[in-house]
Structure 1
Amino acid sequence: MTSILDDTREYESWLASYAAVDADDLTYKHTRMADPRDPFPFFRGTYYRWLRQFRELCPELNDAPPVLAIGDLHLQNFGTWRDGEGRLAWGVNDFDETADLPYTIDLVRLACSIRFAKRTGTLGIQNGQACDALVRIYKQTLESGGQPFVLEEENPHLRALAYAQERGPARFWKRLTRLLQEPEADVPEEARELLLRDMPAKRLACQFRFHRRVGMGSLGKPRFTVLAQWSGGWVARQAKAIVPPASCWLDGKSGPSRSRMGEIVKKAIRCRDPFFRPEKDWIARRIAPRCSKIELSYVKNSGDQTALIEAMGAETANVHLGSAKVVEAILKDLDQRPKGWLWESAKRMYKVMRADWVEWRCSTEALPAFG
């Protein structure tokens, strides 16, 4: 198998054929991936490598029924948004790697991310307990037909996390408006039009900025934010370049590749975000205090952690229910899997990804140079 260094060079060169990749962002990403105290940033930033390892090391899972999958699913890929009625909703909030993949890939990657978080002390729940909860709730949700997560009357654990002090409006806007200290960005015309399309009024005094160092897996992709004052407060939108999923790179595909972000969101069982707009080359969304990821640091006790992981299992099923024709095949496949299959697969993937992390940190070579 190729090394993590070689795969990174190849993947980033492939990525640059689709978007104007930011070299400074990639350098920052490489440094974070080498954090000697925490392998989780490495895990989040190397989905392309994880996908190759999964295909090599989990052949018994690659033949599972295919769905329109999330792909890069992990603990930090969940957040909140407001639906068309202003209600606070929760669920998966990043579909950059959406592709036709075996349903097992989302469950194993999510379980593997739990193991990484457990090893770094972020979560207290046991790995076996977490995996059992994921499989149980995932199956139950498929059988029941799913239900969107609306944080109004129901889902008190998630609602408490969504309204954590750390997500307060004053703190949120203080951080975001620091962008205004940076120079004005030269935004591509398509991205500019998309950003302005859903602003609440015409002819606002909009300020455009290049938004760096956000997330991990998408670091390097062009990302722009527009900010404006409207009716007594700040409003903001963000646009990120769309590139094909890493599965296209691994399969040796090149040339135009239509994003399926809009398709997976439309088919999933969820309250849709009216500001989530995937277009041909860019995806735009509203960013606001309650429209962002829920950080694991907000989860204070094991009861909340268990409730959160169960919700993640149900939300994964909500997304997979969009592939309605294969639900019966998935349920049959689950019944045939041996007890503990998810725990064993996640453990196997954790070991190999941790070994890649060690190789990345300890290599005597320089960090992969972009291009």
Structure 2
Amino acid sequence: MDIVQATSAYEAWMARHTTVIHEHLDHKHALMAKDPFRFLRGTFYRWVQRWPDVCGSLTDAPTVLAVADVHVENFGTWRDAEGRLVWGVNDLDEAASLPYTNDLVRLATSALFAAEQSHFVLSLNAMCNAVLDGYTSALERGGRPIVLAERHAWLREIAVVELRDPKRFWMTLAANPHAIAPAAVVRRLALPKGATGRQIVSRLAGVGSLGRPRYVALATYDGGLIGREAKAVIPSAVAWASGDTRAIPASLELSHRAVRAADPFFNVDRRWIVRRLSPDCSKIDVPNLPRGQDDTKLLRAMGWELANMHLGTPAAAIAKDLRRRPSRWLHTAARDMAAATLDDFRAWRRRT
């Protein structure tokens, strides 16, 4: 099965789980042809097909409830129940049981593609070392949520740059097309009592989840604007690749099992992921990172956060497996998966 056949098969499978917006899929297909990084983001289904063949020596690693579709732009900020600004993995749509090595290799591969676009200045080996240093350090210490308060002043500075201008943020959301959401979605998009000026819009966002319906409820509440988003959820592409017909979304389970200062507005059921939208809930946009930011520190923080996510599994089993790996195992695996991804990217661009 080549990349074109895999994409067609996956999207047919997706259509059995949710209503597909074909115009959004067309947009996704165009983004996938732009560059290898966006191709990687849009094709996790292909990654899970190729991973066992390309990285067969890593598939015997201890299994964790993994982020799965991790990459360097799958990190961002939110507010926890205490109102603190928290940084970490912010998209759990594809969460699934996988060897812990999968997340590390996918993160390193995405960093390699970002570096090839001059968004990072480190060598692949240096980036892998930074990720592994953060990961192993968090395992040894039992993990810790990355709260941008007393600690992590350097990361707080990056995050503050990434926070959206409130006026522009709300204007951009309100400019989306008005939509009539199904009654089940309206119930899930519950806004606080007293909210006024309610409206629902559809939204085009992301890469990997393009094609699934997204509805946003906007309103004024206590003198300011608020927003909630409901995004259709389907089982992880891991279920598609394995033929598992009984899999259910694991996003909420991962959020609960991880070492995490959770977003109290994040919720998932079998059909929809619901979360708060606000200028404080913002993902990393790699091209807009501040000039001169410390790539080693940032990638180390990403590795640390991956360990936070994996620590629902006993750390001793992961640490023991890590010690038996050759010194450059992550470098080799990321290079090999990048080569496989580039082959698919080139084939995708030739499809027409």
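Read-outs throughout are calculated quantities, based only on the coordinates presented, and are distinct from any laboratory measurement. Since the structure is predicted, the reported quantities are computational estimates derived from the model, not experimental observations. Cβ atoms are built from the backbone, for glycine too; each structure is taken alone.
Given 2.6 as the derived value for distance in nm of label points 7 Å out along Cα→Cβ at positions 25 and 337, which of the supplied structures 1, 2 does it correspond to?
2
Quick check for you: by FRET efficiency 1/(1 + (r/R0)^6) of positions 33 and 209 (r between Cβ atoms, R0 = 30 Å, to 0.05), which of 1, 2 is greatest?
Details: 1: 0.75; 2: 0.95.
Checked 1, 2; max of FRET efficiency 1/(1 + (r/R0)^6) of positions 33 and 209 (r between Cβ atoms, R0 = 30 Å, to 0.05) sits with 2.
Going by FRET efficiency 1/(1 + (r/R0)^6) of positions 65 and 177 (r between Cβ atoms, R0 = 30 Å, to 0.05), which of structures 1, 2 comes out largest?
Result for FRET efficiency 1/(1 + (r/R0)^6) of positions 65 and 177 (r between Cβ atoms, R0 = 30 Å, to 0.05) over 1, 2: largest is 2.
Here distance in nm of label points 7 Å out along Cα→Cβ at positions 289 and 329 was calculated and came to 4.7; which of the structures 1, 2 was it taken from?
1
2.2 is what came out when distance in nm of label points 7 Å out along Cα→Cβ at positions 41 and 233 was calculated for one structure; which of 1, 2 is it?
2
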